[in-house]
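Some structures to go through are shown next.
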Structure 1
Amino acid sequence: MFVAPTFQGFSLGLGLIIAIGAQNAFVLRQGLRREYVGSVVLLCAIADALLISAGVFGLAAALGDLVWLAKGMALAGAIFLAIYGWRAISRARTPGELNVDQTGNSLSRGAALLQATAFTLLNPHVYLDTMLLVGTAGAQQPAALQPWFVFGACAASFIWFAALGFGARWLAPLFAKPAAWQVLDGMIGVIMWVLAIVLLRHAFSSL
């Protein structure tokens, strides 16, 4: 019973977090330089986990008896996921690459963690992704299964950041190839569409 919500949370979390962006580039940079990798990975993953948990359990509590609002948010989430999936497919047609700047002086642990915090929390998309979108999807799960959904989404963050930081030497050449992002974006697009269908089922169930 818990496998489906765990997998849904993991798929959604991973699909949203894999992107060409400043946070991923910074984690990859620290991994290549082998500077405070564990600390940076842990900070990024814990921040994601806290935001995801706040989103899912907060929205679940807020939507409680408001069935109409829960269904409305599920429908809005499904539309957003469908658009997100389409954008991922579109990116696959004109792929980019993740450029990592390895120049500059080494950072102190405090400076590295401060930059990681800024890249994580000062990005407005992180709140849309983790708290609103993941929160909406998770809040649609039965109360007993919501922790499993959160576990799956949080696990995606921990696994992704750990792979990016500790596997930097192997992943950097891969992510410098546009073809790799074509494959990733294509997969993300399909996953987002599948999850959009799942949310639509929640939105229209018992109507």
Structure 2
Amino acid sequence: MPDTTHFYEPKLGHNLSHDPFNAIIAPRPIGWISTLANKGQANLAPYSFFNAFNYQPPLIGFASVGDKDTLNNARRTGEFCWNLATVELAQAMNLTSKDTGQDEFELAGLTKRTSKIINPPQVAESPVVMECKTSQIIQLQSAKGELCDSWLVIGEVVGVHIDKSLIENGVYQTVKGQPILRGGGAGDYYSINETNKFEMLRPK
């Protein structure tokens, strides 16, 4: 039988033209996170290592690879906002990934909206926003206990804003929100549509 499996040990390298790790764990939702810096300056940055982790209380989190402003702001203030990155906002989201030292809202031509419970502003153009209180910041480590240059920031969702046009008969319509999802290539993103949807209920 021919060997049809490409096997590699990450510590020894993947021997491919592009690291497949991100492409396999994909597509991933984007953590478009807004925070406040020391002097009250707004900060906005996208994180592709992002997801939801718990129902009650609702917990979401993102991983910062490197000691970045968003991580430090979420640690210092204990607050952050998650803003839904949509197809329409894709280019603006991409602009906020650049580390310029400027106000990313202004750089990307986005409007700040005041949050109801926390201090960091929201992206007014985003149809869904979650206001969060930082609950844990965990420096990640290897199986041997060696510390990584990455931190998992988890926040409790204390307020949720949803554009009413995305709700039908009391159900949030994921496709209508037009989220963009991160793929594995250097610039790979995906959108979703109703054609790709299928329903599968849990067995009772």
Structure 3
Amino acid sequence: MSTQITAKMVNDLRVATGAGLLDCKKALTEANGNTEEAATILRKKGAASAAKKADRATKEGLIESYIHVGGKVGVLIEVNCETDFVARNEDFKTFVKDLCLQIAAASPVCVTREEVPAEDIAKEREIATAQVAGKPPAAVEKIVEGKLDKYYSTVVLLDQPFVKQPEVTIKEKLTALITKIGENIQIRRFTRYQLGA
């Protein structure tokens, strides 16, 4: 027996996810009215949609700056998109400003995992391995990988929980924006300045 999908359910899901009305209705139908499951379906489709756009050239965008209250922390960031039309879009501008706040608050070191220096990863792996000495080898590997994931969530911008919405990572926010806007968006680079650091 299928659940009746109401306009309110569709609109609530649309507000929560930023997806289109038709996509929300299809996801709710597929999830038999379960809003959480429908949101998961939309996130999976959004990730697939964003992956398809990943190879597109991003030659437009914004350079944004932010100075934290008190003037002791500053951020300069470049975020690229495909067209100047999107660069002027309010959702895009808000995302870039939120990234500045994220970087000021959470102090990431780089944008992606690939940018983390190999020697830093080796050092973290060595520390994690030493902490679980004496456990079975299969367990050690899983524990070490878990600790490395936790390390990445502190130093990699895309892996960090969003400071305004901790249940969502920056990568998930980026994927949702790409899905909503329909263009490839890339966080190209950033610099975080801290007085005395």
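Laboratory data are not the source of any read-out in this text; all were calculated from the coordinates shown. Computed from a predicted model, the values in this text were never measured in an experiment. Cβ atoms are built from the backbone, for glycine too; each structure is taken alone.
Work out which structure the value -25500 belongs to, where helix-only ellipticity at 222 nm (-39500 (n - 2.57) for each DSSP H run of 4 or more, over all residues; to 500) was derived from one of 1, 2, 3.
Derived from the structure labelled 1.
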In terms of mean projected area of the Cα convex hull in nm², which of structures 1, 2, 3 is highest? 2
On Cα Rg over 2.2 N^0.38 Å, for residues 12-131 alone, which of the structures labelled 1, 2, 3 is highest? 3
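Upon calculation of distance in nm of label points 7 Å out along Cα→Cβ at positions 124 and 140 from the atomic coordinates, which of the structures 1, 2, 3 produces 2.5? Present the calculation step by step, with values, prior to reporting the outcome.
Numbers: 1: 2.5; 2: 3.6; 3: 2.0.
For distance in nm of label points 7 Å out along Cα→Cβ at positions 124 and 140, the value 2.5 is produced by structure 1.
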